[in-house]
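Structures are listed in the sections that come next.
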Structure 1
Amino acid sequence: MLDIKFIHDNLELCKQAAKNKNRDVDWDGLLALDDKRRALIGRAEIIRAKRNSGEKTTSEEGRAAGRKLKQELKAIEDELRDVEEKFGLLMLTVPNVPDKSVPIGKDERDNKEVKRWGKVPKFDYAVQDHIALAKSLDLIDFDRGTKVGGFRAYFLKNEAAQMEFAVLFYTFQKLIKKGYTPLIAPSLVKGFTLFGNGQFPWGAEEVYHLEKDDLYLAGTAEVPVTAYFSDEVLVEKDLPKKFVAFSPCFRREAGSYGKDTKGVYRLHQFSKVEQVIISTNDMNNSFTLHEELLANAEEILQDLELPYRVLLMCTGDMGEPQVKKYDIETWMPGRNAYGETMSNSVMGDFQARRLKIRYKTKDGKILFCHTLNNTALASPRILIAILENYQQSDGSIRLPKVLQGLMGKSEIRRPS
C-alpha cells in the first residue's frame, strides 16, 4: 500500500505506474473519498473539543447540548467508518511505483536479459524431455497422480522423490550457513496475509479458499513469513531479519489454462524454499539486499551446474507490489529454452504498510519496514532442469555432484 500523502504529492507518477503495470485505479473516487474522510475527521475533532470544554456544565441546557453533540459525533463516526472502509478498499487497488531502472513494457516480451551463466549443453543424440526420462526411469507417475489428485497432480517416485528432498535440504542448509533463520512455514493462512503481501485483490483467482474455515492455501512461504511481524514494532538494531523458509505451496493456476498441461512445470502443489528479508526503510540498502538474494539464488544454480539467465522484469510483467524484480530462468533442453525457476523481488514499504510492520529508529521515530523475497528453489520444477541437463546417451542420468552424497549414488539408471 502506498501512503495517501505520497499519492497526493506524486499523483501523475502513481497514475503512470498503474498504467505501466496494466492496472486500472479509480483515482477520482479514491481522492474524493480521502477528501470526505479528512473532512469528517476534522468535524469529529471539533465536536470532541466542544464536548470536552462543556463537560463540567451541570445545567439542563448544558446537558442537552452535550447529548446533541454526542448524537452528532456518533452520526459522523458511523459515516466515517463507512467512508474509511470504502477508502481502504480503493487503496488496496493501487499498485506500487517501480524503480526508474525498471524497463517500461507490456508483457514478458519486454523483459531485459541482464546476465547469462553456464554453457548450454549440446547433445549428439536425441534429447529426451523430463516426461520421457521420468517414465523410462520410473521417477514420476503422472497417470496415477491424475487418477488420485486430478489435473496437474503427480507422484514423485524412487530417485525423483529422493532428489526433491536432497535439493531442498541442500538449499536450506546453504542459506542457514549464510545466517538466514530457518523456518517451516504454515501453508494454511488467514486472508489478511494475502492482502498484506499484495496477492489480494489482484490474484485472488489463483488462491485456494477453504470456505468452511475461512482459510487459504498459500502459494509461497512469502505470504506467512512476510506477515510474521504483522502489527509489531521492531527495533532498528535488530534489522535486517533474514529468513529461509520451507513450505508446501498451492496454486490454482486459473490464469494458465492450456499452458504446460504435461509434465511438472506448472502444478497445483509443489515444495519451495523461500528467502524473506524484513529491513529498514532505506531504498539503497534494500537494493543491496535485493542483489544479495539474487546472488544466493545464482549460487544454488551454479552449485548444481545448471545454465541460467537473469531477467530484469518490465513494468507489465513484474507484479503489483514490486519496486523491482528479477526472474532467473534455467536452461531446459526438453523445451529447448530457458524456463523460470526463481523470482526475486524488492517491495519497499508496500507490504509493510498493509501488514503494519514498523520499527523504532535510534532517535525514536517509528517507520515502516521494507520487505524483500526470493524463490531460492522450487521443486519439482527444478527437477526438470536437472533430469534434462544431466541425461546421458543410454537414457541414464548423472546426478549433480552436490547431491550425490545426499542421495548415496552418482547416477540414476533404469530399474533392472
Structure 2
Amino acid sequence: MLSPLETGASAGQNDLDGQDDTRPEPAIIPTTLLSLAKVYIDTPEQVEITSKEIWVDLCSIRILGDGDAVLYQSDSLMVKGRGNTTWNDFPKKPYALKLNHKADLLGTGKSKRYVLLANWMDRTLLRNDVAFELARRTSLEWTPSGTFVELYLNGQHQGNYWLGEKIDVEGSKFKADYLFSLDTSDESEVDFYTPFGSWPNTRKYPVQIKFPDRDKFERNAFKGVVLQAKDIMGNLGIAIRSHEYADMVNMDSFCDWYLVHELTGNMEPNHPKSCYFHVRDGKFIAGPVWDFDWYTFIPDETGLGIDHSLYFEELMKDPAFRECLKERWEALRPGFATIGEYIDSQAARIRTSAETDKELWPCWSMVNGDEALSFDDAVCRLKLAIEQRIDMLDQEMEKL
C-alpha cells in the first residue's frame, strides 16, 4: 500500500502535528475543581457564529476555575459551528474551536483543536461522556477525552457543554495513514462511495477522508488519494466477504467497537453515521467512536441491533470473528458492569448545571424518551438501560 506521501502530499504532511509535545503534563482545567469551569468566548464586535464552514477569527477565550481564577486565556481563538443535524436543526449549537497555539486544556496532551458539544437532546447530558468512558475501558487505542463546562458566548450564558478533544490524526494520540468516516448525514462532503453495501442490500456507503488533509495537497494531487482510498476500501469489502481478512483487520478493535455500540444501544451504524475507521501499515482498525446522543441508552430495547450493517453482516458469518467477539465480551464485561459508579460521580458533578441547562434549553425532540423526566430519574433510566443491555449481550454471546 502506498503511503499518502507517495500520492502527492507536500513534504512533512504525514508527520503528526504536536507528537513531540504531547507529553503528560498538568491539565489547564484541573480535575480537582469544586465546580465546573467557566468558558467565556467573545467574538469581534460580538458577531454571531452562523456557519460551520467559515471560522470567526480573533475571538477571545477565558477559562475560569474555582473562585474565578484564570486558568487560560487567549485573544487568537477561531470558532465555527460543527455537526450536521445538531447544527442545522437544534436551538442549542455545538462549536469547533481552534487555538493559535497548542494548549493542554485537559491533561491529554497539547492540541490546537477542541470541540464544544451541546448535548441538547440528552436530558442527562451524559450519553456521549459515558459512551466515551465505556470505550476507554476497551482495547480501542484512542477515545476523545473531555470535561463539562459552563459556556458564556458574548456575555450570554449558554448552559452546560462538553469541552473535549476533536477526532484528528494530526495532534491526537493515534497514528494513521488514512482516517475514514462513513456518514450519510451530509453527503455533500462525500469523497467517494464504497463499491460494496450492506449484504444483501446493495446500497453503497458514503465515505469522507478525514486524513490525509486535502488542504495539504496540490490542487489535483488529492484525487490520487481518493482513488487509492476507494481501492483500499474495496479490497477490504472483498476480503471480508471471502473471510480472508485476517491480515487486513485488527479484529479486537472491530469487536470492541461493535460491543460499545451494542452496549449503548447506538444503532446509527445502520445509517451509517459518525462511523470512523482508520488504516495504519495496511491494516484496518475500528474507531475512534463518536456521537452517542441520538436514541441511545433506551431501556427495554432487546436484541442485537447492528449485526446487519456495515461490515458486520459478513463478519458475523465467520466463526473466527464470532469466537473473538465472545472472548472480547468476557474480557470487557467486568469493566462495563462497574460503569454505574462513573455515572453517579459525573451526575453529582453536573446536577445543578443540568437543571439550569434545561431551563435555558427545554428539549422538544422526544428522541431519547427521558426529556420530561427529572435529572435524577433520567440518570437512573440510563443506568437501567446499560444493565439491561449487559444482560441481553450475555444471552446473545451464548448464541454465537
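Thinking of 1, 2, which structure, once FRET efficiency 1/(1 + (r/R0)^6) of positions 238 and 366 (r between Cβ atoms, R0 = 41 Å, to 0.05) is computed, gives back 0.45? Going through each structure in turn, the value belongs to 2.
Could you figure out which one of 1, 2 the value -12500 for helix-only ellipticity at 222 nm (-39500 (n - 2.57) for each DSSP H run of 4 or more, over all residues; to 500) was computed from? Can you show the working numbers first?
Working: 1: -12500; 2: -9500.
The read-out was computed on structure 1.
Each of 1, 2 could give Rg and Dmax of the Cα atoms in Å, for residues 70-125 alone, but the derived value 25.7, 86 comes from 1.
If you line up 1, 2 by Cα Rg over 2.2 N^0.38 Å, the top spot, with the largest value, goes to 1.
FYI, it's all coordinate maths here, none of it is from the lab. Note that the structure is predicted; figures quoted are calculated from it, not measured. Cβ atoms are built from the backbone, for glycine too; each structure is taken alone.
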